[in-house]
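Given below, in the form of structure tokens, are the structures.
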Structure 1
Amino acid sequence: MDQVIRARYVLAHSEGSHVWLRDGYVAHSDGVVTEVGTGTSDSAAPVLDLGDTILTPGLIDLDALVDIDHLILDAHHDPAHTRSLVGSVEHWRDRPRDVLTPEQRDTLRRFGLAQLALHGVTTYMPIASEIHLEWNESADELRRLADLTRAWGLRGYLGPSYRSAVGAVADGERTFVENPERGESGLDEALRFADELTGRDDDLVRPVLLPCRIETLTPELLERTAREATERGLLVRLHSLQQPWEREVIIERHGLTPLDLIERTGLLNDRLLIPHALWTDRNSALTGPNGVDLTRLASAGVSVIHCPLTTFRYGDMLETFNDFVDAGVTMALGTDSFPPDLVRGMDVGLHASRLLHGHGAVSLSGYMEAATLGGAAALKRPDLGRLEVGASADMTAFSLDDFRDGVVEDPLRTLVLNGTARNATHTFVAGRPVVRDGRIAGVDLDELRNQAQEVFERLRRGYSERDGLHRPVEALFPPSFPVRGSESRDAGSGRG
């Protein structure tokens, strides 16, 4: 489909950086950008005038939540209570099970994917909690997600998770239930899935290896992941360098820091993506040479996926975004929470960092570059993340025509300070519309929301089942205020 899309503000790309075009347009043909400019296009294609709108490159979310309850249920409690929510050793050792049926898991995925699309994301790499699973994700579930991704026209980098151990609680303390064989078989399944996707040569859905958190993986599994990724040319995303407890566990078990373990097992290279990376020697809580870890990451070509909204809600912060950029680390963005709102993430990340580290710690333009150019660089996709001739026609439009958006000073500052990613009205992937006027074609959002609420209530009950003290849901998740009225039973207890 050939088309010209006009907008009040177009975030174009010129001579290696983003630039604003006032009253601009983007023309595309066969999924590729053919013109970017102001005034009148040379194209005779139909024109879609979006009016008082910001048109940006499609947003790239590399730690994209396709889940319902992550952070919603575990970010409001004291640390001891939060630890208990991961489940008891007895549960994970003796009676682990899938909380949801495959059909309910599909509802969860549809809900999560719809949320990503409606928040302006065009390319995603999923993250979903394994806490509700018998052990880890299955390839069949990811096959269904791949089919849905293609059907809706999004870009997905997919793979089932795998792990050698699961986090658990015993006597109020963190520990693990281990099963290295499950880790090896999980990687086997992930590789078969990756080979299937590679064989399909599908530009919309591509394979990636998505092991779980570093502390749940044996060194042998990390080494094999590195070998297989090298042989197949696959990206690997590994949650690591995330928190002090992870660091303590890795040092105690292996006599190495997490970054040393990553390097020792062969994963420290330009195919590695690390979500968070909060706990490097740039962190003020660590002593010793400052910034060496950042230099190692940059020299190896590692990409860091910063998730500012999630980090902030868990009471932590990256030290600091600009330090990583100045060291030469490729910075991308992720949401890793609900709502999957990269605009709110930019706002929170910017102002929290300024509060603690001053105005030089981060720039808003740097965040937008991470959500576009940085994500594209991490994926080795120079055709994404930019609006210039020859790039893929992946675009996101944010409306500024609501009175509550206020007056426009700078388009990006106005969007981030006054709006959210809910301002997204249209998205396009390779020129094909995914979201139009805030809707996804053929998706009944009201029905999907009702189905998701039922799934959410089932997930909440699953926490009680895993709890070592066998506490009811109302004790695990007390309401913010006492609930009264005809629906108090459901609202207060989570019973469906």
Structure 2
Amino acid sequence: MSLQPALGARLQRDALGLPQILASTLANIAPAMSFFFGFATIVSGAGVAAPLTIIAAMVVILFLTNTLAEFSRYRPSAGSFVTFIGMGFGPAAGAAASVFVVFGYVVAASSVVVISGGWAHDTLKLFLGWDIPWQPMSIAAAGIVGLLVSRGIGLSTRWAAAFFYFELLLLLIGATVMLIENASWLSLAPFTWSQLSGGFKGLSLGFPLAIYLFIGWENSAMLAEETRHPRRNVPRALGIATLAIGALYVFLAYATEIAFHHNAKAIGASSIPFVDALKSSAALLLIVAYLAGLSSIFSSLIGLTNSQARILFNSGREGLLPAFFGDINPRHRTPQVAMWTFIAIAVLIVVVFGHNVQPVDLFGYTGTLGTIPIIITYLVTNLALPIYMLKHHRSDFKVSRHLVLPLLGTALMLLPLWGLIEPGQPAPFNVFPSVALAALALAAIYGYVLARRHPDLAQRIGSHVADA
């Protein structure tokens, strides 16, 4: 199995502008899907002032945005985290990251594959009375997305944007109707610290899930090679996407709480608060919420496959993983092997573990397990920034931007990480930290062995600069 770099393989240059990578990032985040399944837990911890937890999570993500934006200004790359960690901590760390972050992303991606069939099943059964098994629909959704993303980054990004903006329109319609129908309950209570259940402790209880709402904010960094002026547009997309999605979540949270008449206990007991709130406010518009969910799931599948599979592709291209992952479709300039491998593994997880498990439960299991490596990768990338700047751009080093903000972001991200790995969680969540630790150990061994066998690995990492 060859690990030699495929130095001639390049993705399609200048195929995307700022609006396209911004739309792809927002699509990857999938606000409807994330908010539908996450808000009840956030309210259970924070109470009526749950929007404050979301705002706190957005601020922490902005610290991470600074890190990725700075790396992208100096070394824009489809390898994203792998490139940045490798150039900061060395080739063994970069090779380890190529295994570990792909593991996290593909497991998390399987949660979206799961819920695509689960949500389609519930929608068809509720509105048409059709009881179609969710597993075949999940596989079909993944296959359709695979065919679409393999046809070109421009085409698939346009579809992701269309799905996202349709989703956004439906969410705004639903939330606005809630506010109008419950206008007598309008107040600033959701933004009042005194309404925060348990104070700082209440804020922190829902914080890990609030961070999860933003997963996908990093999408645009992985599309750097296909983006016009990536050193300028990628940092812009990262910041705009984080602020925009944070504002949207706060608006949806506020509207949902108004519709529930500030009853935090009722929201926490609801499986999907937004759907229940819309149903009680305007039952005839219930289809709006379900269509928003479907659109959200498909846009997320397109966005995450496009972006996350590019890390696998770039790792194969630069010789950190088997070279065949670096293969490019000569006509569409898409990383065909990496994309289909990414999709196939996500589907395989669904097929293997999707028996006798409700899709919502499997969505939670895979989403949680996949998020642990992703958050660890965020932390390591934060720590890599000051090292990278001092090694390669010492004259540009700024203490606030390249040291204080990354370290502060790292410290704040320890809270959601602890929420995912702390002892005493119910099964199967109690075994996920051990699984993630085993994956990290295997990735570290792989990176160490590869770096010893290939002394030129340090020159391979980051060798494909997006605009070079």
Structure 3
Amino acid sequence: MYDGSSTEALVAILRTEIAGLAPGDRLPSSRDLIARHGVGPVTVSRAIALLAAEGVVVTRPGSGTYVATRRPARSDEAADTSWQAVALAGRDLGVGADEADGADGASAPLPGGAIALSGGYPHENLQPTRALGAALARAARRPDAWHRAPAAGLAPLRAIFARQVGGGAGPEDVLVTGGGQGALSLLFRAIAAPGSPVLVESPTYPGALAAARAAGLRPVPLPMDEDGIRPELLADAFAMTGARLLYCQPTFQNPTGTVLAPERRRQLVDVARAAGAFLIEDDFARHLGHGRPVPRPLAADDRDGTVVHLTSLTKPASPSLRIGAVVARGPVMRRLQAMRRVDDFFIARPLQEAAVELLSTPAWDRHLRTLSGALRDRCAVLADALARELPEWTLARVPAGGLHLWLRLPSGLTDTAVADAARAHGVAVNAGRRYFPAEPPGAYLRLGFAAAAEPGDLPEAARRLAGAVRSLG
């Protein structure tokens, strides 16, 4: 019977004995160790395995166990990696540390007791954990669950995504991706040549800015108003820059929550087509509405392949359900499929099977209804609390979907100073400047209402924010 204390005691004894041996010396046989120390064969086997895992000994089947070559002791002096600066010269990805370290600001650990108004995902208690577990269990029982998946993705999953887009899109127009961020990187590399401009909303999702710059592209800002991108400015931007690519989020835009006005949705596609350009429609928030009807995707009314549609399950389901889809028509899809074969061959089949299981059950629709109500309530709670505690802050709008509020700070405050003070007061927020592709026109904060553990945390977060502002004098 295994006795953990016996194993640990034997490991300690053997370490002492090994210290007096030279590399290559043979240890006593298992039979000798059993007799000498009065332990069982399982204890000896486990002790040797632990020492081998630590690199103290090496085992040679049929020969025995030997003292491993000792690694040189590590000094307190830091390793010298300065040579890498020369080796990497000329390979600058154009991505700053703040962009690389969590595209939506979710990677930095929070101090104990802090309330999260940062990050880009709903709290785990808003995720369909039980439905996800059940879907994964059912997927694992499929006889072909571990077979190689098609490069474009499983046919049933592609059909589901095609139906979500509508407008005649079929499974052949869908490429399953590893979430939205990887798809953005793929699209920027596939569509535009390094050094090319890419038009983006200002402000916009910093993960898109990071992916564009990593692909060697130059983000060019497009001003927005309360109805989204202005088509006449878009036409001018295409003409002035020669850009052949526009990235936008027409529905519940991150970070502002803007929904592109109905009359502008057709105009944007027409302007892009006239310029001979592609329009990447990042539809990340389609399942994050707050109960009102969500506009049709731009891709649903595009028959000529101008719109390349991007969607993902990570935000409405779970950050670890790294499943998304690109919907595109024409040669661009063939190029994307070719790049998939170079980049990663295919997306893990068990994860795709689990997504099919999840999206095909009534539990998914129930989850989306529950999530919609929870997001609507949380949004209202945080907006009301901010109006009470910080009435001088300007809320751009109470959004009809998404996960965030976008606020302009009054004169005299900077976004980074407020964000740092807020963290010191136990609340994490996103400074606004990283959402702008160029110089920000003012100081902004993005505040999330979905990442906090409970809705009751949101008024407390607003009070802490007000205290943080007062501390700045």
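Structure notes:
- Entry that produces 29.4 once mean count of other Cβ atoms within 10 Å over residues 57-64 is calculated, selected from 1, 2, 3: 1
- Structures 1, 2, 3 were compared on mean count of other Cβ atoms within 10 Å over residues 41-48, and the highest value belongs to 2.
- In this comparison of 1, 2, 3, the computed figure 1.6 for distance in nm of label points 7 Å out along Cα→Cβ at positions 137 and 353 is attributed to 3.
- When distance in nm of label points 7 Å out along Cα→Cβ at positions 33 and 193 is calculated for each of 1, 2, 3, the greatest value falls to 3.
- If mean count of other Cβ atoms within 10 Å over residues 49-56 is computed and equals 19.6, the structure in 1, 2, 3: 1
- At a computed 26, 59, 15, 0 (P(r) over Cα pairs in 20 Å bins from 0, in percent), which of 1, 2, 3: 2
- Of the structures 1, 2, 3, the one that 12.4, 35 was derived from, the read-out being Rg and Dmax of the Cα atoms in Å, for residues 169-224 alone: 3
- For Rg and Dmax of the Cα atoms in Å, for residues 177-328 alone computed as 20.1, 62, the structure of 1, 2, 3 it came from: 2
- Source structure of the calculated read-out (Rg and Dmax of the Cα atoms in Å, for residues 297-384 alone, 16.8, 50) within 1, 2, 3: 3.
Read the figures in this text as sums done on the coordinates, not as results from a lab. What you see is a predicted model, and the numbers here were worked out from it, not measured in a lab. Cβ atoms are built from the backbone, for glycine too; each structure is taken alone.
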